[in-house]
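Student: In structure tokens below, several structures.
Please treat every number below as a calculation from the coordinates, not as lab data. Worth saying up front: this structure is predicted, and the values here are computed from it rather than measured. Cβ atoms are built from the backbone, for glycine too; each structure is taken alone.
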Structure I
Amino acid sequence: MADRRAVISRATDETKIELSLDLDGGPVEIATGVEFFDHMLHAFAKHADCGLKIRASGDGMDNHHLIEDVGIALGKAIHEALGDKRGIERFGSIMLPLDEALIAASVDISGRPTLVFRVTFLRDDLGTMPTEMVGEFFRAVADNARIALHLVQMNGHVAHHVCEATFKAFARAFRAAKAVTGTGIPSTKGLLE
């Protein structure tokens, strides 16, 4: 099996991001300057069983550009690291609890970007991370990874728990979908773009 790794460098007038991803594990080092976001990215890497290194800085505009652009870079890295997707499971789903929060997550590594995001927060911020950016982050990931991603809140009122359960549910569903369990392309078309 080929190495499933990618390195993404992204520099705009708003952000600078260096990101490396190994779908099959490795060290995790996250530094975006947004502490709660760093915590969520660590949780993603741990529960997706990925190596992930991110160094990112932004223009400070309520961290909107930074969070969205990290999502873009992570999505691009996922797409690149998956290669032709030969042998992957393709689908992954989980119902993940974290205290009172319960999130349903499903991933299809389909080549067709879709996000269904039905998660709500009862506060505007988690530290310096605006909660409205959680959905924007996942939209950027789904669009650039070219995956169908469904994240649906079944329960929860503590914003920290809801957010963390969302990241961990995505991670666990993605972990199942990226798993190499065969040798062929998991599509009747014979191709996953």
Structure II
Amino acid sequence: MSNLTVSAPEGSKIPVIEPGTYPAVCIGIYDIGEQYNERYQKFTRKCIFQFEIPSETILVEDEEKPRVISETYTASLAEKSNLRNVLEGWRGRQFTQDELRGFDLENVLGAPCMLSIIHAESSKGNAFAKIQSISKLPKGFTVESETPYVIFSLADHDALERMESFPEWIQKRIKESSTYNGLVSAPTGFTDVNEDDLPF
């Protein structure tokens, strides 16, 4: 395995994208490890999907950039899982039994889609944009992104180094996971060595 609610940060000056349907491209898939679920009182593995919406732009540091929206899912293809439902709607077909035994999420990285976006209200009363559904791009439509693709797994040998380049909010989500805490607390495999014992 190479290893979705969204909101603007508190105090953000970026306006919330209008509700509607938008052509988009999946530009990032981030494994954020085992996250604790307060409601069910257990840890479940989560992943973040990022989408670029080329037709919508915002001004960032005096530069026009395409909109990006993200959504977090439990990394499971169980029969009733949200991710399975989203991926089947996106691909326009159900998973085969072989695919259900192990589907590499990298297969959808760079894939176009149609996003249905709605507005919801946070517990603090703030409006935020949320991906309601993802579907297959209609025939005759094309959409291209200008953002480099990112696929990230906490199982990667350089995961801790790579995540330093991610947006702060994604780093924060990763650091909240038990998976990350296990990585940073794991023994390095090095032991103290007396320099007098070195053969060189």
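Student: Work out the source of 0.20 here, i.e. which of I, II gives that when FRET efficiency 1/(1 + (r/R0)^6) of positions 19 and 163 (r between Cβ atoms, R0 = 25 Å, to 0.05) is computed. Please report the intermediate quantities before stating the final value.
Tutor: Working: I: 0.75; II: 0.20.
Of the structures listed, the value fits II.
Student: In addition: In terms of distance in nm of label points 7 Å out along Cα→Cβ at positions 35 and 179, which of structures I, II is highest?
Tutor: On the way: I: 3.6; II: 1.1.
Checked I, II; max of distance in nm of label points 7 Å out along Cα→Cβ at positions 35 and 179 sits with I.
Student: When you work out Rg/Rh (Cα atoms, Kirkwood Rh) for each of the structures I, II, which one comes out largest? Provide the component values of the computation, followed by the final result.
Tutor: On the way: I: 0.95; II: 1.04.
Once Rg/Rh (Cα atoms, Kirkwood Rh) is tallied for I, II, the winner is II.
Student: To test your reading of the models, identify which of I, II gives -11500 for helix-only ellipticity at 222 nm (-39500 (n - 2.57) for each DSSP H run of 4 or more, over all residues; to 500) when calculated. List each step's numbers first, then the result.
Tutor: Values: I: -11500; II: -4000.
It was calculated from structure I.
Student: Next question, about the same structure. Where is distance in nm of label points 7 Å out along Cα→Cβ at positions 115 and 139 largest, in which of I, II?
Tutor: Working: I: 0.6; II: 2.7.
Comparing I, II, the top value of distance in nm of label points 7 Å out along Cα→Cβ at positions 115 and 139 belongs to II.
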